Structure P
Amino acid sequence: MSKVYLKTVPADAPVEAVRDAAGLLLEAFLEREQIGLEKKLPLKVHFGEKGNRTFLAPQTYDAVIDLLEKRGIQPFFTETSVLYGGERFEREKHLRLAAKHGFTRIPVEIADGAHGEDACDIPVDLHHFRSCSVARLLAESPQILVLAHFKGHALAGFGGAIKQLSMGCASKGGKMAMHLGVKPRIRNWKCKRCKLCMTRCHQQAITVGDKKSFIDPEKCIGCGACFSICPHHAVSILTFSGLWNALFKGKFFREKLVEYAYAAHHGKRNIYMNFVISVTAGCDCEPRPMRQCVENIGVFISSDPVAVDSACWDAVAEKGKKFRGSEQLDYAEKIGLGSRKYELIRL
């Protein structure tokens, strides 16, 4: 049974309260678990997509950074490129977006190079993958402080430490390998021909016509960018073939997600901190404002990514929001990524 530590915050907690809770939680965790830190430590974060308003603000991490620097650690923010077009597709644009969103206190490094090409193949020998393509900087780091925003996700069901480890640490090739097989369709009766989906499709797989719009399944890599950006909900995975993908291939997607998390976790001394605040039904990758769907709960931390996600999933469910995708936790436990059983220690 793994230990998960929790520092609660008020339901209406401002960012300063969450910031202070995170710093106190990390300090207590390190002392109680007697965990040493690398002198140079990557902080795996999400800079938020352009147009998103509910990603974790950079001030959230200030107390964590204060603590690390006080201990002589050199922290830096890190992220990887995304599959779809937009501000996070390549390093230079990604860096500019990070700065625009306020991630300027410590250095920022894009872990998979200028265009997502700098990666290492990590052997795993699991059901879906024999090896996983992980961003080189993260693959070669002996320890990562994974700072995850716990919230919903269209395909994964929910995102936390496991998703931050897998999709967040994968190279572009790795992201593509996980997404293949989950393909969206356009519901023409809802399509308003605004062409926003076309602006986000790097594969040029979308055709928007006067009477009919469609996605070419041969070109589509299933990255979900069109699904995320459509303001009219015209893009869906819940057509007949999409429903098949969601029920069956969606399960495979979540298993692939877990196998990539295994690759990014195995052999490392990672620390996982989940922020259950500003919880939304969608991901921080969605370029639009979203409403909070459950009140703020607090900050969780563990050395076990499965246990910390399980604790967060349970805490959110107790508040009335039961996310899909819990089978990723079962599969993660099955392959030895961590334990669904945990001891929750409140600080």
Structure Q
Amino acid sequence: MRRAAKLLPLVLLLAIAGGMAEYGWTSIEKPYRGFGPEGVFVTVPHGASSRAVSHLLAREGVVRSAWAFELYARRHGKRTLQAGEYFFDAPVSGKDVFWTIANGKIYEKAFTVREGETMYEIARELEAGKFMSAEEFLQAASNPELIHDIAPDAKTLEGFLYPATYHLPRHPVPIELTSLMVEKFREEWRQIADPGPDETGLGNGQPVLSVVTLASLIERETPKPDERYLVAGVFENRLRKGMLLQCDPTVIYALEQSGSYDGTLTGKDLHLDSPYNTYEHRGLPPGPIANPGAVSLRAALEPAQTGYLYFVANTEGGHFFSDTLEEHNKNVVRYHRLLAGLPADPPPKPVARKKPHAKRHKRAGR
């Protein structure tokens, strides 16, 4: 009897230990979900201990047991729990939660900057995606310090916010985002232009800002990559002859800068008093009007060698190109015919057939 009494506490301890081991194993190995159907975001602070992270995860309903998670983390003490924001939207085991955080698989959302977008369009899309306010982004994009080494005369980062898909945290820091975009531009620029170790110019003497500005005009004028070299050639020819570029997108950009662009361009707008208005001012505008991609940058560096001085839309995404104003005016007529649903060229006029002359018979003499 005494022996049985002495064994009873030991049995209880073993039972408790076994129960704790079972609970710990379940807490780590079995999926758990103590949060709502919408999922839960958890932010791990910099320098947080495994104990602090364990209690944070348990409080948010991500893990079943803070104790079990901390114990598992201590068993893998060589791995640091990475700071950042994590998102959990499905039941997951404590072990998988640990490795998600230890490997730094922070929450990211894809955001795409399309070729030819302006910084104003990017700002609106960031706000629509709830990344940040448009004003916050524009404030960061209006500071050109990030590119002063390659474009010392730039007034903003317009043109250097490279079109690409970026994987962003839920609330990126504006200056960190613009830095990411500018760094992507630098990577692409090194491959496209081979500017040398200082990146401040090109072998043919063109400043980076001039090339990017020309590329932005090309990008906004045509969506067709195979036409961009031709458009570049037209602009180069007009610049060389001292002609006005007469590029509609530059006027649209001037209107967008003042917040007065409503989606339409009128004849009155072409007389807008702005250095970006290429109907009023010769040469390139003072800076880029959009963020060009690789094809437009290459086209600006290597324009097509043609005699073209004019182009007008063909209603199919492309353009009619011409050497002379007379040809251009004919192409404008073709454009308006297409807008009206008619063939570009009128059908040829039928050739009038001459009526045969009646034969005159000589009267026989008497």
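The numbers here are math on the coordinates, done by the rules we state, and not lab data. Note that the structure is predicted; figures quoted are calculated from it, not measured. Cβ atoms are built from the backbone, for glycine too; each structure is taken alone.
Figure out for me which of the structures P, Q the number 19.2 belongs to, where mean count of other Cβ atoms within 10 Å over residues 138-145 was derived from the coordinates. List each step's numbers first, then the result.
Values: P: 19.2; Q: 16.5.
Going through each structure in turn, the value belongs to P.
Upon calculation of helix-only ellipticity at 222 nm (-39500 (n - 2.57) for each DSSP H run of 4 or more, over all residues; to 500) from the atomic coordinates, which of the structures P, Q produces -13500? Answer by label: Q. Once distance in nm of label points 7 Å out along Cα→Cβ at positions 58 and 258 is evaluated on every structure in P, Q, the highest one turns out to be Q. Calculated for structures P, Q, distance in nm of label points 7 Å out along Cα→Cβ at positions 34 and 66 is largest in P. Computed over structures P, Q, distance in nm of label points 7 Å out along Cα→Cβ at positions 74 and 330 reaches its largest value in Q. Source structure of the calculated read-out (FRET efficiency 1/(1 + (r/R0)^6) of positions 114 and 298 (r between Cβ atoms, R0 = 25 Å, to 0.05), 0.90) within P, Q: Q.
Match the computed value -0.35, -0.68 of log10 I(q)/I(0) by the Debye sum over Cα atoms at q = 0.08, 0.11 Å⁻¹ to one of the structures P, Q, and report its label. Corresponding structure: P.
Set P, Q, criterion FRET efficiency 1/(1 + (r/R0)^6) of positions 178 and 282 (r between Cβ atoms, R0 = 30 Å, to 0.05): the highest-scoring structure is P. Using the calculated result 13 for relative contact order in percent (Cα under 8 Å, 6 or more apart), pick out the matching structure from P, Q. Working through the options, I get structure Q.
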